[in-house]
1. Going by distance in nm of label points 7 Å out along Cα→Cβ at positions 5 and 205, which of structures I, II comes out largest?
2. Kindly point out which one of I, II the value 0.75 was derived from, the read-out being FRET efficiency 1/(1 + (r/R0)^6) of positions 173 and 221 (r between Cβ atoms, R0 = 41 Å, to 0.05).
3. For relative contact order in percent (Cα under 8 Å, 6 or more apart), which of the structures I, II scores highest?
4. I have -9000 for helix-only ellipticity at 222 nm (-39500 (n - 2.57) for each DSSP H run of 4 or more, over all residues; to 500), calculated from one of the structures I, II. Which structure is it?
5. Among the shown structures I, II, from which was the value 1.4 of distance in nm of label points 7 Å out along Cα→Cβ at positions 101 and 213 calculated?
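None of the figures in this text is laboratory data; all of them are computed from the coordinates on show. Please read all numbers here as calculations on a predicted model, not as lab measurements. Cβ atoms are built from the backbone, for glycine too; each structure is taken alone.
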Structure I
Amino acid sequence: MEWIFSAYSHPGKVRKTNEDYFYVPTEQAAVKNLIMVADGMGGHNAGDIASRMVVESILEHYAENADKITSLEQAKALLMNSIQNANEKVYRMSATREEYEGMGTTLTLAYFYDNRACIGHVGDSCAYLIRDRGVSKITRDHSLVQELLENGSITQDEVSNHPQKNIITRALGTNESVNVDYYEITLQENDIILLCTDGLVNHVDIADNIEIFYSLDLLDEITLTLGKKALDGGGIDNVTVVVAKYSCTAEKR
């Protein structure tokens with residue numbers, strides 16, 4: 001089995017700082033088979049502190065515990081515990097300074113164990129599965145517009161321009177504990193898992209751009225092309241895209 005990873009992140013055309021934070025493994029990384037995106041929120045740059053804290057806390061937790069995992073159940077437990085632990089750290093930090101009050105972050109994480117993708121999710125960042133020239137959204141947004149859509153108050157066409165589009169209903173760091181959504185995907189040859197912040201999907205319809213994943217040879221080209229499309233579409237928010245491609249048989253990079 002082999003995974004290939006790539007990531008792209010940009011502050012966008014409007015914001016001065018990038019409050020998104022991400023992780024993909026490098027050759028030297030202590031933690032393998034793990035990818036993350038986090039979209040921070042809060043004033044006085046507290047959002048970028050929250051997103052970075054969550055990602056770094058989870059990495060630390062995995063570095064200490066991942067080598068002990070021998071079953072899928074343990075993989076799920078590690079994922080959930082790492083997120084709760086990170087949530088507590090940000091929540092405690094938010095009480096230490098006035099400018100940190102109310103800070104928090106979304107998180108979408110994928111941990112690859114054998115032929116499974118174990119996904120943890122809080123907020124309105126997203127995870128998608130790209131398979132056989134099709135795309136399916138794995139995660140459900142924890143957002144006000146998602147709730148309005150599900151109860152029939154608005155239509156799908158109204159979602160993108162809704163005035164309260166940026167209100168999320170669940171985040172890490174805003175309470176002592178957090179409710180984490182968990183998903184498992186059994187992977188097939190050449191599957192791609194895509195994680196992104198809402199800065200991408202606000203401007204780019206993944207399904208309408210499915211050919212990008214099949215017409216470009218390198219993952220770096222895919223993430224760059226998707227990121228640039230978001231910027232060309234307006235780039236009103238930070239944009240972060242992370243992809244992982246699965247292969248059952250080792251192949252040249």
Structure II
Amino acid sequence: MNRLLSSFCLYVYNLWCVFWLITVFLALFPFIWIFIQRKEWHTLAHKLVHLWSVIFFFIVGKSVRLESRFTPSKDKAYVFVANHFSYLDVAVGMNVVKNYFAYMGKSSVKKIPLLGYVFAKLHIQVDRSDKGSRTKSLVRAMKSLKSDRSIFIMPEGGILSKNIPQMLQPFKDGAFILAIENQVPIVPISFLNLYRIMPESKLFWGKPKVVMHEPVETAGKTKADIEDLKMQVYKIIQGEIDRNAL
């Protein structure tokens with residue numbers, strides 16, 4: 001009986017979350033749509049998407065607990081990288097990173113009504129099965145960094161780990177190539193418990209916990225340093241996840 005009651009409560013809670021996710025988005029969408037019609041207004045559209053994330057997590061009782069060991073400058077570009085174990089990761093990333101940035105994410109997101117349109121306009125889509133698409137996405141990301149707009153990448157290349165909460169290795173090179181080519185810092189982010197809160201498509205109880213780490217500098221680094229950088233960033237992110245899992 002207790003298990004049935006718990007399942008029912010969780011089902012109702014998930015319906016509540018979906019209702020507010022859609023309701024808040026639809027309330028903000030007309031303004032987001034206006035601001036994505038002109039490139040110089042995209043920063044405003046980005047702020048509204050950030051606001052959507054903040055309002056949603058607050059309403060459903062999941063205000064994000066961020067431990068920020070570093071405060072990114074609003075005047076600098078960074079490459080933010082994080083582990084990817086849950087579909088909740090993207091929304092939480094939008095919540096905790098205050099800088100104007102572009103996600104590099106899979107192109108299938110564009111199939112989602114309205115949200116896909118917003119993603120296609122504001123972020124960078126990657127079809128990982130198409131080498132040409134990957135190249136075009138890297139070029140767009142390079143241009144973004146040169147214009148002082150940050151990039152956010154999950155360097156595992158998707159939710160691919162078979163041993164969560166251990167990250168998939170080796171990381172994809174893209175984030176590190178971008179950081180080195182533009183000589184911008186890499187900011188590691190550890191999503192500590194999102195895989196427990198949303199392991200698949202269902203939300204469970206708990207509040208997201210995130211750590212934003214000190215940046216890893218790339219000044220003076222070359223492509224010969226990519227593998228060392230990948231391992232350094234991996235140890236920072238995974239080390240924090242392991243300490244939290246104990």
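1. I
2. I
3. Sorting by relative contact order in percent (Cα under 8 Å, 6 or more apart) in descending order puts I first.
4. Checking each candidate, the match is I.
5. II
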